[in-house]
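Structures for review follow.
We did not get these values from a lab; they are worked out from the coordinates using the rules stated. None of these values were measured; they are calculated from a predicted model. Cβ atoms are built from the backbone, for glycine too; each structure is taken alone.
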Structure P
């Protein structure tokens, strides 16, 4: 029997505000344990929450960016459950009346576009963090760090429209690109700023009724999301084929073993007993506020990609890479503006620049070679001062030393040789050293021209002018 997976994702995004959702404590990552807390986020008796306006604006921006409906009035609710890192014994969230509903995200998989529905985007506060003992002395102990408590989150809940692990990964990346483009989150998955829960079920192809789903919690990598969903689909199909019944449960992804592991049964989960938060008035968002935020939205990744294809005549793949991050797109456009050649700029950025950044796991914002410096190098190659091959070596040295292209070329004596006499002498030596190849070339093996060019470039340490070398070789070899 053939089975069809049904997948829905719940994406948790930490908002990049200076202070927490209901108090003035800092949201800065990496501070000492329990150093960024106050009576409000610790849930002390008698304290009252005060809503962070900037967090509301960020949530509305995400709603606008996904074509969603912004509800003019929404309500915060208490989600009641016990966990050691939840000091109040409840989480302030939204339930029946969220801020944002009925949106969508268009994704591209295998050159085909698919629309994934977004059920809702609601606001909530984050919980704290449990740090399990890392040393022998601490083994068996867990330590509670409440710095993350009350940090503002939005939860983006998709419709069960996703059918493959590749679609899930593409959807997650699209959400990630937008929140980073908007500047509402740093999207750092290693630090927990961007996390995902995946709901997975399978059903026989053609069946309308959904199968029993399992939920995988807090997956923090695009690869892990894809791998976890793939494993869970296979696990469920195998269990059904063996006559087992799929149990609704929460599972964890064990990336070391490449398997999902049962965490708790949904039947045993506590009733959250949602009720309206009595200490917060209904949230009212005016049409004026929505209009102002809509006007402030930047050009989003999908629109920017289309523009790059049309305006700069780039292949879709190049445009996709260059618009994957807003700072990278800005770097590219500044280089094009200065250098005047869209495809050459694309080749250098996608080739040498991204290769070196990836090797050191650095961001484009931390790149030691700016658009002006790269433009200088491109200009030297265009003028014939250095060859393209030498230019790659120059760029690497620029990246390491932060020196200009001109300074590197001067220090290392890499100026391109365009002197006819000097190149002619080098070619004569190459031809004298390879008489058999010369005879074969003159006998009709014209593909040996590449061999002679390569040998001459080697003799000139890569500094010979390739065009002039080709011209002189043709003359000496008889056409």
Structure Q
């Protein structure tokens, strides 16, 4: 136990040192598969989760049953690999090299018996996966959004204590590294933050103001602004939500944007976050706000020098420059799929063999602008947006525009049922799990829904097109093409 505590302290100080440097180092993940069959899934979705450069990749298992993928990482943190409907968590330190062995013959066995991790921090990653899975089996608490802000915070703390009890019970049964325990406690806390995030916009108690609901997420319980919390992939979501809440309905910012005074809007948003202590967390608040505005209004690229002065760490500002360079310059990898399914107007399914995805769309819908809606059947925001598509289709009914709906990371049965139930118009396609991961990695699709605009020549003009609910903005984007 004493050795574990010493190890934990060494890691804790190393983590703080890495956070202070914020200099990225490459993380390399290699792996091989044994005992595979023709039906064994052979694509992994890889998310390194660098919050300032959250790139998604795919790793295909080659003819030698091996794979390799790498990316620069800023922080000591967890990252995920999606495989066979399971998330593999890895605990990585920038500069790590990790090797995985997947035994396909054991894929249906519990407790990750099909996975062997070796290399840097392998023991921690192995323990992390087992504890994470154990906690995921606990009953989910349904929160009451009609509660007052203090009562909602009390409920969140009670739920956290429930998880702490489970963690303590688990550690009594197994010899767990303190690093894993510390990580789990942080990860649960920001998981709870994410679960109750809907309270801000959906709270029904008329006595409770929106600002009161926002403020519970800045309670000391949530350790707002503590940089070591970046060890959990959930902490950046906590900060992102705060940015959207504070700026999304700020009347001054909204008014400035509506009037086209974007430089003023940037300044007003920055002033909100300058009230926070100087830290990486504050830089991330700035990065999130500025990047959101850049994606919405690409002309703001001319104001990058204005944004730079608000960053305490120049190395983190460079990620904003990197993002700016990608806007309007969408680069995707050619993606040859094994198969793709198509649902016609009579709800008959056909299978398209060996299509190159982008080439296929460009050829089939030659000379047309394509609005590509990438969604999943279980994605609530995706389903909400479907309600706005009839008005969108009506707006462009006589124009050279085609609406393509691509369902990923779902089951074919649920896809077909959803298209029928919601009467989803347009061209409907589906990719299975392996093909979904491949496309998401090659197109750097970080989540759902994602909307792409492809011009009449088959070039992707934006991977961040407006949503159907933003009809006026989307209409302008389409009209430009």
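In terms of distance in nm of label points 7 Å out along Cα→Cβ at positions 202 and 274, which of structures P, Q is highest?
Biggest value here belongs to Q.
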> Hey, percent of Cα pairs over 37 Å apart derived from one of P, Q reads 32; which structure?
Replying inline: Q
